[in-house]
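Readers should treat all values here as calculations from the given coordinates under stated rules, not as data from a laboratory. These figures come from a predicted structure and were not determined experimentally. Cβ atoms are built from the backbone, for glycine too; each structure is taken alone.
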Structure 1
Amino acid sequence: MSRPAAAALDSVLVALAEPTRRQLLDLLADRGEASASTLAQALPVTRQAVVKHLTVLDGAGLVTGRRAGREVLYRARPERLTEAARGLADLATAWESRLAVIKALAEAPEGDPS
């Protein structure tokens, strides 16, 4: 995995590590689009906390916002989740290959380096 791809995957994983951010993504997936104020009404956190979480999600490319009058309406970007899932699958494949080599070395008869 290239360094930029790894960095993008890292930012998605960091963003998704926090339960409130996952709840925000779920809410946006259900509602399509919502303001921070609307989202805060559905969660046990303040509007300011929601804005901070949305900033992290936006930085990871998981949400996008558009100005509508005095509010910003946020929308989930499911394609970023798809890209992250693909990155995790690639990472799993690489590790499976590494583990297969280790297993073959461990199971090889003594003195047989093949």
Structure 2
Amino acid sequence: MGWTLTLYQQSATQGYAPAQFQLGIMYDFGKGVQQDYVKAMNWYQKAADQGIAGAQNNLGFIYAKGKGVPQDYIQAMKWYMLAVNNGFTPAMQNMQNIKQLGVAVENGI
């Protein structure tokens, strides 16, 4: 796994969004690395800023669950909406889950 991590890190630091997304997943779930939500969020953010819909969805999930950050449903909805707009339809269910909590309605989402 070490060589795979090295290749992802090299590609990610050069700005390759799919590698950034993969590193986010690895840190988020502790796959081949020690689980670290802050690092996961950092890599997801880089990939999401480049339009990777899966990373946008995963950022939404991090905010919705408060994984390494304060729980923030407004930020979660923002990222879920971007993911849906970029064709990641599973994010619609994630948005619906937040709306069912009633939080999104209170905050005008």
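Taking distance in nm of label points 7 Å out along Cα→Cβ at positions 6 and 54 as the criterion, the largest value within structures 1, 2 is that of 1. Here relative contact order in percent (Cα under 8 Å, 6 or more apart) was calculated and came to 17; which of the structures 1, 2 was it taken from? Going through each structure in turn, the value belongs to 2. Given 6.4 as the derived value for mean projected area of the Cα convex hull in nm², which of the supplied structures 1, 2 does it correspond to? It traces back to 2.
Can you rank 1, 2 by distance in nm of label points 7 Å out along Cα→Cβ at positions 78 and 94 and just name the one with the largest value?
Details: 1: 2.8; 2: 1.5.
That would be structure 1.
Check the numbers for mean count of other Cβ atoms within 10 Å over residues 46-53 across 1, 2 and tell me which is largest.
On the way: 1: 16.2; 2: 19.5.
Ranking 1, 2 on mean count of other Cβ atoms within 10 Å over residues 46-53, first place is 2.
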